[in-house]
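Participant: Read through the structures below before going on.
Bear in mind that the values in this text are calculations on the coordinates, not laboratory data. Please read these numbers as outputs of a predicted model, since none were measured by experiment. Cβ atoms are built from the backbone, for glycine too; each structure is taken alone.
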Structure P
Amino acid sequence: MASENPVIESRDLTIQFGGHVAVNQVSCAFYPGTLTSIVGPNGAGKTTWFNLISGQLRPTSGQVLLHGEDISRLPAPTRADKGLGRAFQLTNLFPNLTVLENTRLAVASRYNIGYNFWHMAARRQDITDRAMDYLRQVRLEHRADAIANGLPHGDQRKLEVGLLLALEPEVFMFDEPTAGMSVDEVPIILGLIADIKARQDKVVLLVEHKMDVVRSLSDRIVVLHNGELVADGEPAEVIASPVVQEAYLGVAQDETEQV
């Protein structure tokens, strides 16, 4: 690991909706230079746990720590300013602007130009150049003048990743990033995630159902079931565990060798 101190951590993180405990005392610490996949069956609490980390939900009890600071009660935008980035929460912010305008504003926001940056972002060539660089990374430079809301689903996903890259967070959170994408588009997104991991200075958290994706990218796998953490370790160890395969990944024991 690149550091002995975690960048992001959940301690006994819990949320209850009425009588239902959706996430139950989940404790995990994540370090720079690592990619962790969070897996489990539908309803396991994966997205709810993500929402607690990124600030869409507030915990009933427990803590979220960023560099040791308790951010459990901070709203999502404040967490984003502190370096916590979640993909697929961004494009609806400016649905009627072009792809380039959206990306320019993300770049301007990253450099704290402020809310008078609307026209400034359009005038400054350095911001436009940076924005176009991010669009090239996600293969959207040819759609720079398209309205974001009118993009096909796969291009919207790529734009969301481009905006996240432009914000340059310390923690990248991807919730099923390839869902709904065509076979041809999936390698672009997976390649970008692999590039982020290869930099060795970011934390990457990935919720993903596709085990081939999990296998190819992960340094570590965390398994949730009924809101509880039931396995946490190296991919080969976790995937090979019969209890995880049968109970939590929905694979019968006689199919173990196929997973």
Structure Q
Amino acid sequence: MIDALYIAASGLQGSQTQIDTISNNLANMQTPGFKQSHVNFANVAALSPAQVQQGVPVDGQGAGIEVLDTRAVFTEGALVQGSNPLDLAIQGQGFLETIDAAGNHVYTRDGQLHVDNEGYLATAGGNRLADGIQIPPDARDVSIGRDGRITALLGSDTQPSELGQIQLATFASPEGLEQVDGNAFVPTERSGDPTLGHPQDAGYGSIMQGMIEQSNVDMVQSMTSLVLAQRAYQLNARVLQAADEILDTINNLRR
């Protein structure tokens, strides 16, 4: 009966993690470039290590569940028309490489760019593109090609000048990236180091100027999963309560 308490507790912890993860997904439905997260669970065997070595069959018995990890799902979100000519979306697997205020390299698919107070292209969160591309104050008709090349008319020029080229980063195992600040990611040992390349190179994707990638959160699927997680939490709480009542009855029998 004591085992029932631990099994129910593991179910409560797992369900709470699932609820928190889905709630965060739903809260970021309107965050450009956001990638929903998925919780991976595993059954905990009820056998001791010695029993496992002896080949004792589990026979369906378990000791609850445990959360293995929480990973982002990198399916592409829908592309919508943006209101800023510097908006861009990545059609493919690549990420924009940016640098935050602390000098860390951060990767994102949020292409809502703007020109900061020093003329550098930066994301909505203020991180500059690692390419270090500057847009002169007299630049007009800024164009971003599918290959990431940025051109503009400068001053009284009638022919466009090239200002730089955006690079994209890919990872051997993007599901291993650590999510930070909603729609940004940092590499881990599981993801591997980034590999840089130009848009339209094989495996990097291409740039779509004037477009924004929306979150890949499916509201109907997420709401259904949230209801199921809440029900699982309630059922585990009932198991915990029932086990407590049975233990209380057993203790009273001794009196």
Structure R
Amino acid sequence: MRVFDITFDYLLDTTPPGTDADSNSPRLKADHQLLWTKELCEEQLFKLTVSEIPKVRRNNYLIFEQTPDKSITFGSDAITNSYTRWGKPNALAQAKAELSEEQKRRYLNPPYTIGSAMIWPVRGIHLPTLNTARGMRKSIADRMDLTLECIRRHYAKEPGSPLDDVTTNYGDFFELFCTFEKFVEFFHFQDLVTPEGKIAFFLDEDEDTVFTRTGVPVTKDEYIRVQEASLKFIALRGNRMADWVEENHRDIEVRRP
């Protein structure tokens, strides 16, 4: 029987060992195919297949053939960040240095589980990709709550998104889900959205200051709050995924903590 385990660490499943799980974990790729093969808002099946062009990552991960002459290529990436390898800004480095040993064990180098995994479209003519831009632009700083606010603004046609150019370039991807609410439901992001349809930011103060300051946590308190919120989100999203698999694939064994 196939197993879907929301606690499995894809860093342990790379071929060759010790390499990038997004590119080289067969199990992560299979779980992406499992989770995202379902109907879109217009009853079209979002079926992901493996490319037959084994050249570079963007050509050999997953492809959605929307029509016989149009396809979208996807890559896998983590949507949370412990900032373990970030040496800048200096305030972040200082915040990490102030952590206790127990906090370092909890927050630094966490396992890469399915609750933290996402697929993003990749096109050579549209660079940077969503994943690259959200990691490189300091007002986002690789945070999924801030990324989701940019996506919300794209659907609502609201100004002020640091990712406006990127979400526009990949507008055909977002059109597949018709509305922001359906995008959120499709990818199990409900726990990052309030009942009023606003983003549940990792830092409460971001509700009033979003995109006017860096998204990087710059104090020990901010770092801890961001990491705790991130770990909670990963757990909740993983359980939503497990619920979906149990409901739609009863032949698969689901494992939780």
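Participant: Using the calculated result 1.5 for distance in nm of label points 7 Å out along Cα→Cβ at positions 73 and 185, pick out the matching structure from P, Q, R. Walk me through the intermediate numbers first.
Facilitator: Values: P: 4.1; Q: 1.5; R: 3.2.
Working through the options, I get structure Q.
Participant: If you don't mind, there's one more thing I want to ask. Here distance in nm of label points 7 Å out along Cα→Cβ at positions 9 and 33 has been calculated and equals 1.9, so which of P, Q, R was it run on? Walk me through the numbers on the way to the answer.
Facilitator: Working: P: 1.9; Q: 4.2; R: 2.6.
It traces back to P.
Participant: Supply the structure label, taken from P, Q, R, corresponding to P(r) over Cα pairs in 10 Å bins from 0, in percent, for residues 41-128 alone with the calculated value 13, 28, 17, 11, 15, 12, 4.
Facilitator: On the way: P: 15, 37, 28, 17, 3; Q: 13, 28, 17, 11, 15, 12, 4; R: 14, 31, 26, 18, 11, 1.
Derived from the structure labelled Q.
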